[in-house]
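Trainee: The structures considered in this document are given below.
What follows is calculated from the coordinates using simple rules that are stated; it is not laboratory data. Source: prediction; values computed, not measured. Cβ atoms are built from the backbone, for glycine too; each structure is taken alone.
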Structure I
Amino acid sequence: MTKLAQTLGLTEFQTEIIATVRQFVDKEIIPAAQELEHTDTYPQAIVDAMREMGLFGLMIPEEYGGLGESLLTYALCVEELARGWMSVSGVINTHFIVAYMIRQHGTDEQKRHHLPRMATGETRGAFSMSEPELGSDVAAIRTRATDNGDGTYTIDGQKMWLTNGGSSTLVATLVRTDLGADKPHRNLTAFLIEKPTGFGEVAPGLTIPGKLAKLGYKGVDTTEMVFDGYRAAAANILGAAPGQGFAQMMDGVEVGRVNVAARACGVGIRAFELAARYAQQRSTFGKPIAEHQAIAFQLAEMATKVEAAHLMMVNAARLKDSGERNDVAAGMAKYFASEVCAEVTQQSFRIHGGYGYSKEYEIERLMRDAPFLLIGEGTSEIQKNIISKRLLADYRV
């Protein structure tokens, strides 16, 4: 039986957990997604079920209570979750990035303190670089941490587009510390900010305003984060390494780009599934529209593009797991998969005809979700910059 996005060389455990997540998506997420999305309701019951399944600890080492699985396993699970509803995958995306950064760069104390709680989902991670005046231009960050000389820093500034801003309890955020280094990136430091859930002033000097209204990607809370004289302990600097925040965050972003590629594949797979089903049920001129060559060829194109995107995503994940640098592979996978997702959802929408414009049909939601993937973790243009600079350096004449 031919199915899209099959992955060769998986372990027995990987195969089992991905099958379990797929079953969970089909039984619990897809039937509930439309109502939750249309009312912009946080999927608490689904999140609780994911905690019980151990998904929040998927990539956390076993010594800290996690499953100790690879980025590939994580990406394939995210692909399945996004096939059901992209917002659900967003709930765990930032959590995984923060857990990965602590695993790779945190001090022993930071690992002992955070990772066991993150493995159970008791602590939920969020990731913050963007500001109102900047996105990919990280060197221009204005949020500033001033060393008070007593083991604390005072943070002032505003962050933007914080996924899980209200529901998270631990935020990895990048700020300027002005250490006098000659390179702007050396002036950036990553802080681990612990906070309660909720909105408003959640801690002295730290405010999480209400949810931002969005075209799609609903259910999951996207917020600002405002620092106004917030005091953070120096012990909360990731890895106890002031000035190393840029490199630490970029390591996390590579994981994030694989994640976005996986989400794009999941949404693309679902768009194809919906189109294939509708094309066999809808008839014109005496036969299902799937039997008209114009539609059949579109389905073939959609499937081929999604399959190629999936293979690129898997390659990027495996490269990162091997310990090799994967900025180009992750950038390529994110760029290609997000563009394919946009194209495939558009084709599926057209195959649905007028019904695709109705909120009663799932493809309408996918059409609003897909554009986010073109922007999240760096636009297509940013990915092209990364890819071209690295390739030109490697192929220099």
Structure II
Amino acid sequence: MKPAKITGIIFLMLMVVLPYAVKAADTIKIGALMGFTGAYRSSHIHTFRAIQMAVDELNEKGGVLKHRIELVKLDNKSSLLGSRQAAKTAVKKNILAVIGAVRSSNSIAAAPIFQAAGIIMITPTSTNPRVTLLGDYIFRTCYTDLTQGRVLANFAFDELSLKTAVVLTNAGNKYSMDLAGYFIDRFRARGGRLLWEGDYLDRVSDFDLLIEKTKRMNPEVIFVPGYSQDAGQIVKKGRELGITATFIGGDGWDELIYRYAGNAINNCFHSAFWHPDLPSKKNRVFVNHYREKYGKIKRFDIAGAYDAVMVFSRAVKKAGCLEPFKIKLAMYSMDNYKGASGNIKFDKNGDTTKPVVIIKYINNQSFYLKSILP
């Protein structure tokens, strides 16, 4: 056999055995899967900035295993189809890991593609319990809807001593419906009484009938597991019609809620993944750096996105190589990682047990109230 032919065979064998290491000798490609265009563009840009900041910090220190990190934007166009297409793009671009998606529905759409390709996916915000059940390459740095639903019900019943509830659910949104169900189940189990569950649909702007019936029910707590736009309008209309009950929401509430609720948001509570005032040194360093780089903090998910990059880099170092299978094993076997958003240690499903952060609004500002372990 000719030497040239032998050399060619050896090269092909190496390509099969070391596909990622050969193709990515200079850089490690990490994808950011989110809506760079579409309905979620204005909010997801803040999540991306946190990912970019983590990548920049690692590269300033020489990268990971002497490889620089290349951050690749994977635009899912804020849609399910776009998420699948972006995942396929990640496979073609030989990306080693992906941070995202932001919404559970988009993560569920993309995860099977990443799993089949052996690409590690770490979502900082997808709370649907199903997400990490889609494969052993799928992880999250946040809690699940099951966790926050139970914690919020306990918080309302035990700590606020609120015993009767109305739940106002977006019937066109699975996140809202699931979170409502988890809250109701735990609230009843604690001894609370559900007076009524009212439904509404996406893009509704007239909540008068919903709020009028809620007022007649005279609940002590009103749980609104929606997003800032609908939840903010509901809270505002409730106060306008004289409702004095305590409003509580989930992680779907964010800083944008001021735009829709105005002063009515005061004395309301909601769960969050994180808050800038979390009392830890790691968080203070993160917050100071983020504010220096980008200014005002507008999202409660940015620390989890930052931590997702950092925990992945730690797994690569632990694995000592760029082989996805070994990195995945390192993710599962890592000791507790102390991140800006809290401690991270993955269980057999790729989930992490983290406290639910409770936020209260006072004088039109969000304040960190406490962290509650599930």
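Trainee: Quick check: -17000 is what I get for helix-only ellipticity at 222 nm (-39500 (n - 2.57) for each DSSP H run of 4 or more, over all residues; to 500), calculated from one of I, II. Which structure matches?
Mentor: Attributed to the structure labelled I.
Trainee: Where does the value 22.4 come from, among I, II, when mean count of other Cβ atoms within 10 Å over residues 48-55 is the thing being computed?
Mentor: Going through each structure in turn, the value belongs to II.
Trainee: From which structure (I, II) was distance in nm of label points 7 Å out along Cα→Cβ at positions 64 and 128 calculated, if the value obtained is 2.1?
Mentor: I
Trainee: Comparing distance in nm of label points 7 Å out along Cα→Cβ at positions 40 and 272 across I, II, which is largest?
Mentor: I
Trainee: Say we calculate FRET efficiency 1/(1 + (r/R0)^6) of positions 80 and 176 (r between Cβ atoms, R0 = 41 Å, to 0.05) for every structure; which of I, II gives the highest result?
Mentor: Largest value of FRET efficiency 1/(1 + (r/R0)^6) of positions 80 and 176 (r between Cβ atoms, R0 = 41 Å, to 0.05): II.
Trainee: Out of I, II, which has the highest value for mean count of other Cβ atoms within 10 Å over residues 104-111?
Mentor: Top value of mean count of other Cβ atoms within 10 Å over residues 104-111, among I, II, belongs to structure II.
Trainee: Given that Cα extents along the principal axes in Å, derived from a single structure, equals 89, 38, 36, which label among I, II identifies that structure?
Mentor: Considering all the candidates, the number was obtained from II.
Trainee: With Kirkwood radius over Cα pairs in Å, for residues 56-215 alone derived from the coordinates and found to be 16.8, which of I, II does the value describe?
Mentor: Structure I accounts for this read-out.
Trainee: For Rg/Rh (Cα atoms, Kirkwood Rh), for residues 280-335 alone, the calculated result is 1.32, so let me know which of I, II that is.
Mentor: Corresponding structure: I.
Trainee: Another question, if that's okay. Assign the value 2.7, calculated as distance in nm of label points 7 Å out along Cα→Cβ at positions 192 and 240, to the correct structure from I, II.
Mentor: II
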